[in-house]
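S.K.: Listed below are the structures to be examined.
What follows is calculated from the coordinates using simple rules that are stated; it is not laboratory data. Predicted model, so just to flag it, every value in this text is computed and none were measured. Cβ atoms are built from the backbone, for glycine too; each structure is taken alone.
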Structure P
Amino acid sequence: MNRRPLYNNQIRAKEVRLIDVEGQQIGILPVEKAVEMAKEKNLDLIQVTEKVLPPICRIGDYGKYLYQLQKKERKNVAGSKKGEVKTIKLSFNISDNDLRTKVLSAEKILNKGDKVRVALPLRGRQKQLAEVGFNKINKFMEDLTAKMEIKIEKEMKKEPKGISMIILKK
């Protein structure tokens, strides 16, 4: 969290729209009166949003409010993990059985909802034989499309360190 919400005497507005502890809207009051009402209940006046005029404030425990915000933020971060890109590396001299194993692992990754980056690194003289590498990845793709529908996010492309492409499940 980059900015903490303002509370009590930090609130700069002259008037605020006040919400009480139960969530009932009290109305528009001067800041001094709203802070006074919060102090009577041994609570704080917390500025919930400043994007509207007058800003919306609520009566509550500031520490508890911060904790709730952090908890919500952690939940959002944990839920945003989907769509991660996982790499499957093929080798230049991969056998058919090993290729089928890689297809199975790619299928598992795609079923989880993640993207797959299929990479075939080329070293030395293999760089001059890139066509063989393209054929290996095409064979991989044929085996995978026979099992499930896939969508190509990034086309197969020769890069300085090899060949790669990114796929995801339709």
Structure Q
Amino acid sequence: MKNWYAIYVKSRTEKKVASELQFTGIEYYLPLISVLKQWSDRKKWVEEPLFRSYLFVKIEKIEYYTVLHITGVVKYISFEGKAVSVPDQQIEAIRYFLNEKDPELAEEKNLEKGQKVEIISGSMAGLTGELVEFKGKHRVSIEIETIGRSLLIQVPKNKLRIINY
């Protein structure tokens, strides 16, 4: 059974490690975002990793050490010495965040900043986070914890429900 794991790589080697993983046939995910860079003489759109020095790999246990032997890979993100698997939902949340297009029509909900919310439909159903910001009439930004870092994603209001503890 394959699981997703986050790996830490040497600084600025994310794309090189990704091509090595592809060459060895290991499934990986390197989330990239376009950033406008400015130099003294020009501006250019450049693709950069969403999480610097991190990649995700989907492997079986037998491939664990194969990943570690790839040039540039430093370690797995671990807890108490054991690599921690990343839930498929969190990988899908990142993909959704990066591929997000126009909002769906939303019904009115009484949402407030700081509330814990759960996504109730779509590829990220079941994912929970904290509402941090309103983005216009139909969307909100929620904070989702992944690999020890927070990821802000925008979600249509009609895909959320308030979690009462």
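S.K.: Which structure, out of P, Q, was distance in nm of label points 7 Å out along Cα→Cβ at positions 33 and 65 calculated from, if the result is 3.8? Provide the component values of the computation, followed by the final result.
M.R.: Numbers: P: 1.9; Q: 3.8.
This value belongs to structure Q.
S.K.: Given a computed value of -5000 for helix-only ellipticity at 222 nm (-39500 (n - 2.57) for each DSSP H run of 4 or more, over all residues; to 500), which structure among P, Q does it belong to?
M.R.: Working: P: -12000; Q: -5000.
Computing helix-only ellipticity at 222 nm (-39500 (n - 2.57) for each DSSP H run of 4 or more, over all residues; to 500) on every structure in P, Q gives -5000 only for Q.
S.K.: While we're on this one: I have 9, 26, 15, 8, 11, 15, 12, 3, 0 for P(r) over Cα pairs in 10 Å bins from 0, in percent, calculated from one of the structures P, Q. Which structure is it? Intermediate values should be presented prior to the final figure.
M.R.: Details: P: 9, 26, 15, 8, 11, 15, 12, 3, 0; Q: 9, 33, 29, 21, 7, 0.
It must be structure P, since only it matches.
S.K.: Between structures P, Q, where is relative contact order in percent (Cα under 8 Å, 6 or more apart) highest?
M.R.: When relative contact order in percent (Cα under 8 Å, 6 or more apart) is computed for each of P, Q, structure Q gives the biggest number.
S.K.: Additional query: Quick check on the output: 17.2 is mean count of other Cβ atoms within 10 Å over residues 41-48, derived from one of P, Q. Which one produced it? Mind dumping the intermediate values first?
M.R.: Numbers: P: 17.2; Q: 9.0.
Comparing all candidates, it corresponds to P.
S.K.: Then there is this: Say we calculate distance in nm of label points 7 Å out along Cα→Cβ at positions 73 and 89 for every structure; which of P, Q gives the highest result? Walk me through the numbers on the way to the answer.
M.R.: On the way: P: 3.7; Q: 2.7.
Largest calculated value belongs to P.
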